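*Asks:* The data blocks that follow each hold one structure.
FYI, it's all coordinate maths here, none of it is from the lab. Quantities reported herein were computed from a predicted structural model and do not represent experimental measurements. Cβ atoms are built from the backbone, for glycine too; each structure is taken alone.
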Structure 1
Amino acid sequence: MIDKRAALLSSALELFSIRGYENTPTSLISKNAGVATGTLFHHFSSKEELINQLYLDCKLKMMQQIENSIKAAKSTDDKIKAVWEAMIRWALENEERFLFIMQNKRNSYIKEETRQQVKTQSDELKAFILEIDNLNTLRNLPPDLIAEISSSMIDGAISYFRRNPEQYADSKIREAAYQVFKNAFMK
């Protein structure tokens, strides 16, 4: 038996990526998922709830990979590099999900409640940021600003490596890009 909720999320991801949120009717999402239209509303109260759940699902999958990489790393330096590598690798391996996150990062349909759910789910990442902060190795900036700068730099690297996969394959270029990233916020 297929997981109808998962099929609907997968269908919405595909169609929102191609047609956009506004141009994707719920009937098409249901049809593409191979379920009756009413099934969508059994799992999601509205199209807006569907996009919020999809955004949350994509972000949590990315966060899981990042948290796993932090757990596997030993030193603080290894953890910083692990976060960098995990985010880039996840985005390159999950291009459709990454693009969906990027397209909807500032979308008004994504509720503040959903954004807060993402933040509360990233305990390992929060603990790691506190660990770095306690070592007094971060530049004297608010942690939220460091997080924004870091995220923007990683997003830029991902965009570049998506367009230039041969550059991503070059370990020297990846290492040089990582050093630029690290030096932006470390003392």
Structure 2
Amino acid sequence: MLIISALLVELQPFISALQAQEIEKYSKRTALYQSENHQLLVTGVGPIMAERTLGHYFEKYGTAEILNIGGAGMLDPDLSLGQILHISNIYSGRTFQREGLRLLDMVHPASCVSMSHPVVSETEKNELRFRTGAQLVDMECFTIAHAAKERGIKMSAVKITADHANEESSKVFLESITAGAQLLFESLKNKL
């Protein structure tokens, strides 16, 4: 299985627990790690970095079932920080194209929209919620899902609510993501 996140901090609990070692560096902030049974890929933030890093990976390593993990902003006002949600549908924030994903767990299914930039205004947040019905927003999941679909690869995504998708997003994300990544690992370790 290939486990993918945008940031090293999101993958760190997985890397540590799986005793993965860095085997390839794509850029200053992107790298591939290898454990006994899994590869772990840090793509970098945003769709451009994700597409570039995935291109390098697929060129050399081919295909493997994908699990995308990481933090996401909350579009749904009923959500709170630290909730783990399994993504059933992912939307492109640019075209509103939808890709369906394989659910690892039916307990907390949700939809997510991927943007090319952080969502930091209530107006944009509300518009995305209205146009897509998505509960979450991130920046990479759609790019990963589209690449997986093009290659016939099974993909799942699990996100933890890490910010409010508003002007405080960067601050709140930085404060919550380390603990959030550990919660993600704890919730998924039996599925790896």
Structure 3
Amino acid sequence: YTSFGSWFLWNAYFRVWSLGQILATFEINRSYARFLENHDPKVLERLERQAPDGAIPDYAPARKLLKAMSETVQEVQNGHRDHREAADVLIRLLRDADFVPPAFGLADPDNHWTDASTAKILQTLRWSRTQAPKEIGDLTWEGLTLFIKKRFDREEFKITEELTHIAAGWPLIGRALRVPEPK
């Protein structure tokens, strides 16, 4: 909660936290897709090992960045570092890391929109094959492509359910498709 006391520190902290969430999501997506292939629980062992750390990959530079973020914020909490200086440190950590997917703009403190649009996903896939460190590149590629492949599998993706979900948001037509409001 320390970062909440300063917009600048929160902005920087959120970006590092987002990176951790992105990498963890890729790790979970990859494991889920591999598990669906043959239902072998051994593919989930990697996630079990990582569980205490929230599925953050066993990639030393990522773990080091997250530890540095934690220590920097603790220095602010303990009154040993100024919040603006700490925010600058966190942004510098992101800029210096070669494993941060650039399409999401996490290393740019002036970028206030970190969506995962189709264009950004395609840029991230290209980055994963051309510029990312191999371990993170493989994680990113597999975390995205295996998930997309499984997401649109016949047993996983039901077009009628997807269309119903979309139509439920429409003002008139969707009313009959929505879950009733609690009374």
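*Asks:* Could you tell me which structure in 1, 2, 3 was used to calculate semi-axes √(5λ) of the Cα gyration tensor in Å as 33, 24, 17?
*Replies:* Details: 1: 34, 18, 14; 2: 24, 18, 16; 3: 33, 24, 17.
Going label by label, the one that fits is 3.
*Asks:* One of 1, 2, 3 was used to calculate semi-axes √(5λ) of the Cα gyration tensor in Å, for residues 33-128 alone, giving 30, 21, 10; which? Could the numbers behind the result be given before it?
*Replies:* Values: 1: 30, 14, 12; 2: 26, 17, 13; 3: 30, 21, 10.
The read-out was computed on structure 3.
*Asks:* Thinking of 1, 2, 3, which structure, once helix-only ellipticity at 222 nm (-39500 (n - 2.57) for each DSSP H run of 4 or more, over all residues; to 500) is computed, gives back -11000? Intermediate results must be reported in sequence, preceding the final value.
*Replies:* Numbers: 1: -25000; 2: -11000; 3: -20000.
Label of the source structure: 2.
*Asks:* For the read-out distance in nm of label points 7 Å out along Cα→Cβ at positions 9 and 153, a value of 3.1 was computed from one structure; give its label from 1, 2, 3. Mind showing how you got there, number by number?
*Replies:* Details: 1: 3.1; 2: 2.6; 3: 4.5.
Of the structures listed, the value fits 1.
*Asks:* By the measure distance in nm of label points 7 Å out along Cα→Cβ at positions 89 and 161, tell me the structure among 1, 2, 3 with the highest figure. If you can, show how the numbers build up before the last one.
*Replies:* Numbers: 1: 0.9; 2: 2.0; 3: 4.7.
For this comparison of distance in nm of label points 7 Å out along Cα→Cβ at positions 89 and 161, the top structure is 3.
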